[in-house]
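For reference, the structures are reproduced in the following blocks.
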Structure P
Amino acid sequence: MSPLPEPAAWSAPLPEAHPPADMAVYHLPTGTYETRAAFAVQGGSFRDKRPFAASAILIKHPQGDLLIDAGFGAGVAGHIRLLPVFVRAPYQVGRTVSEQLDAAGYDRSRLLGVLLTHSHWDHTSGLDSLRGTPLWMNAEERQYAAKDPDGKVFRQVSQGYQIHEYAFADGPYLGFPSSYDVHGDGSVVIVPAAGHTSGSVIVFVTAPTGDRYAFIGDLTWQIDGIRRRVERPWLLSKLADSDRGQLRQDLGRMIALDGLVRIVPAHDLGSYDGIPLLTPEEAKRSR
């Protein structure tokens, strides 16, 4: 298959952001599962086995912290049994997000909520041990998760959660037509990217160092989708994506930003390299 058309690189100034000096970003890896590249991106090799990350990101901010996604939970084995047999894969389990927060001595009262890029099982399994923390979702994803067959795990693990529903009331952002500036300082900005699920989002984060991240969820499963401008294989896209045309448009928007922001597909393990882990020392430093 031919690559997607190459979009013009983003040439306008990057949006203003004023992240506070004590803001920080951490990677909380919870495990991996094995997928062949041939099933991940068009043109991938069947011999190329990829460890798909199941991770969360902790964004510490003096106005309140957020977790992006929840990774694998304590009950991940049971969650996988809820999946169709053909999508189950060998997996390796690490410590849950909850266990990592406790090991670091993290004060959970700081958490504003768990912000889901979308509601599929490998982003929500860890909700089984984060109860008491609000769940951040937009209306479109709430509707999707309530009825879609792929929402079985979400519906099980989210029982009893308080839902904080947000909307995209702010203006255009980096080529996306609307956005939500969480803290009002440009440090954490959510945009709709509804091609994978009907309420999928991308979370743009600007750190005090000036580093800019785009946590793109499952817009593409691997960074190859950005660098080689390729979609998922046709059959996998047919099974996994709610709006392939919208997904293709949003891929183009992100391809135009490559090099200006650090793009992190949720399941590309190497894309997390350099994002620090949450250690007790880090937890103390950024209190």
Structure Q
Amino acid sequence: MAAFDLPALAGLDAGAVARFRRDGFLVVERILSPDRIAALRERFPLVFAGRFDTGIYPDEWYWREGMSLPDVTRHMANAWKADLTIARLALSADLGRAAAMLAGWSGTRLGQDTLWWKAPRTKPVTFHQDTSFLDVLDPQQTVTCWVTLDDTHRDAGTLEYVPGSHLWPLTPIPEGFHAPEDYRAHMRAAAAAAGIAPPDPVLIEVPAGSCVFHAGEIWHGSGPNVTDDRMRRSIGVHVIPEQARFSDRPGGYIYRRYQRTGDATMDESYFPILWSGSGHRTGWVDGYCESGRRLPQAA
């Protein structure tokens, strides 16, 4: 099976672009079919148990059965390298095309994916700006497509956005990312430093299979899941401009490990082109989604 086709994203128009650039986020409901939602949900307990169908570990694995606290949000980065069902979403050309349209880019490449599993009675995730984590790149930009695998509810720790906050100054990476005492504190501090009275956050309540595109500079986070019976499983696909290069700034503990010495270009082996106005798409991605292989079969 190749990467997912997402025809619902083909309907984005100039009005959608204008709303995205004004508010910093755009909700698009029901981009995934029920079958695809179910298939992605099935992968969560498997990957968090370390059952990877490619045999390759993700780049970040936060929360392990029997080792981690039960009341923190589970989190995994670059699961596309470990699981082919997740790869079919993360490597979607339609998703890359939509993000490029909203951001005004000539094309997109995959930066990383992020799995989020907020089980019942789990703690919040601090408000932050995604682009703060990308000082490793020039240009320092990203767009995230946050895909919901459950109906989202305000009492189950859905994602929250501060409209227009993508126009505020970019801040350093916040401390205390997981389970902070006051998950909106960094956002309020950033607003005060900029002399801005922040609007109330918008809490996203949408059906399973929906997505929210958001600019990397927008302030967002999630409160606790205070329910006893509701899951909040989701996948964030973080895309970057196709022309992005490695910066000469220090840091980048995940991204920088894939930089060749003395070379600022981003290798498509690790940061594949999803979509480009030139017609280019990294050649191995659809075959990889079917077989897990990025090399031709040996003779």
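FYI, it's all coordinate maths here, none of it is from the lab. Please read all numbers here as calculations on a predicted model, not as lab measurements. Cβ atoms are built from the backbone, for glycine too; each structure is taken alone.
For the structures shown (P, Q), mean count of other Cβ atoms within 10 Å over residues 62-69 is largest in P.
Taking distance in nm of label points 7 Å out along Cα→Cβ at positions 6 and 86 as the criterion, the top-ranked structure out of P, Q is P, with the highest value.
Taking 22 as the value of relative contact order in percent (Cα under 8 Å, 6 or more apart) derived from one of the structures shown (P, Q), identify that structure. That value comes from structure P. A value of 0.5 for distance in nm of label points 7 Å out along Cα→Cβ at positions 238 and 254, calculated from one of P, Q, originates in structure Q. Tell me which structure, out of P, Q, gives 1.9 once distance in nm of label points 7 Å out along Cα→Cβ at positions 110 and 262 is calculated. Clearly, the read-out refers to P.
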